[in-house]
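Got some structures for you, see below.
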Structure 1
């Protein structure tokens, strides 16, 4: 019998594609989208071609790593191996050679539909608060806080319970190392002696094994912290600011972003506190949305 606890455990134990430290948020984003629609009263199953492909592709383009292509059909098909997801109309679908799922075309032509299995769906109907709890669980397990807020707002989830206890030691250590100023713009507003709008950012996300150490942190104002986690800005090998070609807006955006492009970060006085190259490389490959080497699911590398 499915219970809230067993469903939460199954979602925590999702089989996620792994290749080193590369991000693969396809299943988490699909589940968040489906839970969001359930919250609005959607029936149990979703038609892949009409209801899943485009919305999930948009979420992957906005919140996934920069890749040459994203494949929404992969999580839709593969989720059925995680114990709570069901597909219908798959009889005429044949996985491609060397792949675990059929081509997108077959999912669309055969009106393949998927969603939580009947028992799990009935549990969600019986306990509607569980939908938001599961969404918060997925967000906290796969995304940093600034991205959690953006996704939650996009999909109409409440974040009031998602906050895990922040590590006050990490924040204090990072802000002190960076002399209580943003490493990008030098912002250092204080109210009396309390910093306002200044945050400690992880370079390599905690959700992917990034440690809470000074060499994996940056002091950033809240604006540049959000931009850093979204991949709008990054760091090159010389500790200079990279700005994604996609950054655009008013004159204020020019001043806050493009005026700092190629500029040296405001780094700690002690060199042993500088960000480590391995963490910067992870962020540049998995988060920054500029021209970097691209690795697809077959392991092929190309420039994008």
Structure 2
């Protein structure tokens, strides 16, 4: 659909409608919830809209911040990082909406979108919605997920509300990543920020377990992807096929095996970057050590800013 509606841009173009919509659609399908088909469809509408809103905010910020304040656009990701983590207190759908908002910001920053691209962002959201709803209706029309119980509001360190505590667990280490970025010469600081965001859970023990699993998965997925890079460069079509298989494994493993999911996603990222023409070993391998940096900072945040009930254990 992206190629059909945006013929002026190649499918490999970072700003193609297909790639913009695919990012939203992939994670919307991963985050979908609903006790009935109607609720599942409504959830997909909200999830795709959340990603478009995140992308739109980042695109507007990209047109304003560098001109008036000289601020790196990646700083806007702190808004999405906070929202993604804080929403975990409000159930599965809220967590998915927060995640989609961050994903939208992340894509907009990576593809250097500007306020002039708002129309294309809206159109990519429509494409994502058509794709997700159509696939849901055709492949699993009667599949329903039982609504998850809404977690009780928790209190955090220093008497903070639980949602604020979780939001700061993601936003504070993300800010540290940005501050360290110029000194450590980070290749892709967004990878370290993303690690800070997605390891946050509603308890300290759960967060530390997610950190361990993310590190283990990435430590396997990135080296394996680097081994396949020569094939990805020589045969891009085969590389994209392997990436599609890896993303399928990611989606299936995510609910129960976060380590396998992280490894599959890291593998897919490395080989697709190579298939798109990026052959720098330093840049491809940075996914590993920048994820480790984000995990270390997230560990500190999980220890210093846990929900109150974990403090008594």
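Taken together, the values in this text are just the output of simple stated rules run on the coordinates, not laboratory data. Bear in mind the structure is a predicted one, so any value in this text is a computation, not a measurement. Cβ atoms are built from the backbone, for glycine too; each structure is taken alone.
When mean count of other Cβ atoms within 10 Å over residues 39-46 is calculated for each of structures 1, 2, structure 2 comes out greatest.
Given a value of -25000 for helix-only ellipticity at 222 nm (-39500 (n - 2.57) for each DSSP H run of 4 or more, over all residues; to 500), point me to the structure among 1, 2 it was derived from.
2
Quick check on the output: 2.1 is distance in nm of label points 7 Å out along Cα→Cβ at positions 87 and 119, derived from one of 1, 2. Which one produced it? Walk me through the numbers before you get to the answer.
On the way: 1: 2.1; 2: 2.8.
Going label by label, the one that fits is 1.
If you line up 1, 2 by Rg/Rh (Cα atoms, Kirkwood Rh), the top spot, with the largest value, goes to 1.
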